[in-house]
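There are structures below to look over.
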Structure I
Amino acid sequence: MPLLFARDRCRIAFAMTLALMLGAQMSAAQTTSQSTSAPTALPQPSASGQRLFDAARDKLVQVRILTQLGGTQSTVGSGFLIDAKGTALTNYHVISNLVLEPERYRAEYVGVDGKRGSVKLLSFDVIHDLATVKLEGVAQLAHFNLRAEAEPLKQGEKIYSLGNPMDLGFAISEGTYNGLVERRLYDTIHFTGALNPGMSGGPAVDEQGRVIGVNVAGTGGELANLLVPLRYVRPLLAKTTESGGASVPDKKSITPQLLSHQAAMIGALLAKPLMRQSLGPATVAVGDDKLLRCWGQSSEKPDKPYRTETTRCSLQSSLYIDRQLQTGTVSWDHTYRSGKKLGAMRFAAWHGKSLQSSVFGDGLSLKPTRYLTRPHCRENYVENAATAMHVSVCTRAHREFSGLFDMKISATSVDRSTEGVSSNLDIRGVSFENGQRLMRSFLEATTWTK
């Protein structure tokens, strides 16, 4: 097989090969909450914190998702009232079972005073992990007000998070606003304060008691946590008001949201040509450092007849659908191998092993799941303008969410006898067309520089 072609002819052949590989897989694929980290102790509130908590008590609720048959608790989180008619905000991940399997689950609320009642789902936003619900049997309730858009938060401003941590009772956690989290597709507030499981869906307020965001998640650090800003809350509240609760949203509403997210994600990644980085004598895709976080590792020991260099990049967020499915994300890695002391035969055997492992991880991933079909894989040799590669592409269709796919691409260079590059691209929850676009850009970025 010749290793070099004229540039235009090479690009055409490269694109056609990828299209044929993916096209066959598309039709085949279509036919076929709790945190584990230790809780962070909440310090005793200051006088201002105690004042805010006392004023907020009657506006807070615990949201519980229970099994229909036995009434066993499945999920628990927090929520808060945002109007006098009993409309409350919480996180989507708190009520996800109610969306996905309403025949098996029901929801109830528990107030600070112990009063209980049923909960009706009004609307949800899986992209920003938000949901609105109606507390049945209540009226003319005290509620929170939102901080005005004209008053942006300032770095270091004191804020307070409220909720029911660890199902132990309602509490307040003091902290500070530290701007927006870097390398995020969507704005996310960095809250330097304690958040524990069970506080998800509770409000974060300023010193006047006005809501500035919604508790959503921890980052694994003791006092580094995340809040959903009001810019995503307001559109959901407007949607809730517009619908008036006339119809109950179900899991069919998830598909258009996921399609919107993947379009934004791929659009952001490919808004300009993928950034490239040297890896040994090769150049590989690393992407925009404003969106992805990358790590590198080098392994070279005098007593070994080879050396490796690795770089890994990933988006720092994904979309939670339920405990079995987190989607809407991208990651990739590259490994450069050099083995001149091994010789061509031994190097080829070593380098070739990178394509022998399952591209979807362990053996169980080769089976269909509740949400994904069995992976359908194809292999071929492709060439970009500078490199010949053995490429394996595996595609899985989403069962519940039509038009969405997971794709895993593994590519190993085959045009040098004692050095090579292997790359893996993992795309979750994208349209077929957008997956193909990213795959092509990813593979075209691999070149030899010397």
Structure II
Amino acid sequence: MPERKPERRVLAIIAVLTGFGVTVLPTTGMAFLMPWVMQQGAYPVATAAVIQTAHTYGLILGALPMAALAARLGARRGFLAALLALTGLVPAAALPLDLVPLLGLRLAQGIATALLVCGGWSLLRRLFGEARLGLGLGLGEVAVLLALLLLQMSAGFALPWFGSLGILVPTLLLAGPSLILGLLALPKDDAPRPRFDGLGAVLSVLCVGLLLAAAVLALIRPVMALLVLNLGLMGLGLWIWQQWRRPAPLLPLDLLARPQAAWPLAAALVGNVALTAADTALMPPLNALDGLLQDSVGVVFLGLAALSAGAGFTAGRSGAPRLPRIGMGLAAAGLAALAVVPPEGGETARAWPILALGLLAFGIGRGLFVVGNVLALLRAAPPERNAAAAGLFVLAGGLGTLLGPLYLVQLPALFNATKANSSGLWLGLTAGAALVAALLSRSGTDPSVDAAPGGGRLSREPV
């Protein structure tokens, strides 16, 4: 009935926003589950980091194929399929598995997360319209924060009582409402859909996997890395040739040729290098401060997440084209301030104000940059290529998340840094990377979008 369509649209928006909250399950949820996983499998301690980062590998490998699959299935079916997959894959990690099946499971979780993001951003664009897309992205950041809080409370209650199977409680709390509301209210896909390029998907996984392996091997086996790099580049050339002149290529050459899309992608790659490395580099100075308990470090990071979500909502609602650059410049200034915090010993009274201001600037700047940069990229892409743009962003962000700590952690050793000043030098390097990301930030915003009539309303498209 026509009078119910506005209510149905609101339910569809709630379904998408709560679906974005499910993305915390394979990351933070797995961190809660890791003690039980390590105990059940009797894995060596060194494998914990490998198990955690396998999700990021899956995210990177599945970014472009899942973007193409989301375009083929349609945003609604792709989003619901990803939700259903994560609902089964996340609790499956609680089963007693050998290491290889567990790593495969984590890869599958990353691939499903990529499909969820690609389908979810396409739905946001359809539900909110071009003029209010930023508002939808900002609300998505707030939804992820609320999901993080719900995960911490429910996992903290369920895991001590039910052991590893307690992960079912937060999984059902987060994924259940989104699945139900999505089946009832999400708009159906009636637009023509392109064919799925199976050969292109295979070449995508092969090329990205080889190039990623070369980047990791460069730190331990340089000669082997060079060989793998050559194989990856040859595969990349074959992939580009196979994708050339296709109307909707799996490798989005049409989007990469647009400066409005290329600049946000470059900023996303460098920015995620800086932000992920900063999260790792913040641990030593926080742990070294007198008066800050070990349990309070988690509260600090939760406060950073709240600052980022609030700033992201503000950036999305404003839609100002310069906010990504301003945000990353603010984050760079905050990291530079944190880099000069006195090391452990003696000057804690002077360290607290610098630390507080640095963390405040970093949290706000991160939120402004992330949402503003996503908004710039999505607005630079035509609506029918929204999933491809989302896949490119997932690929760039995943690469930055993986390679940031991997490479920046090695750089202080090149300067003969001692244990006392290595964390400050590391934070200084991340501040430099953040400054580069700020310089790369450009807006893909079309000025005509901001001036479009009805900018304060949601999309009027029938649901």
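Laid out as a table, the results:
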item	result
Test item: Rg and Dmax of the Cα atoms in Å calculated as 25.2, 80, pick one of I, II	I
Value -26000, calculated as helix-only ellipticity at 222 nm (-39500 (n - 2.57) for each DSSP H run of 4 or more, over all residues; to 500), assigned to which of I, II	II
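Values in this text are rule-based calculations from the coordinates and carry no lab data. None of the values given here were measured: they were computed from a predicted structure.
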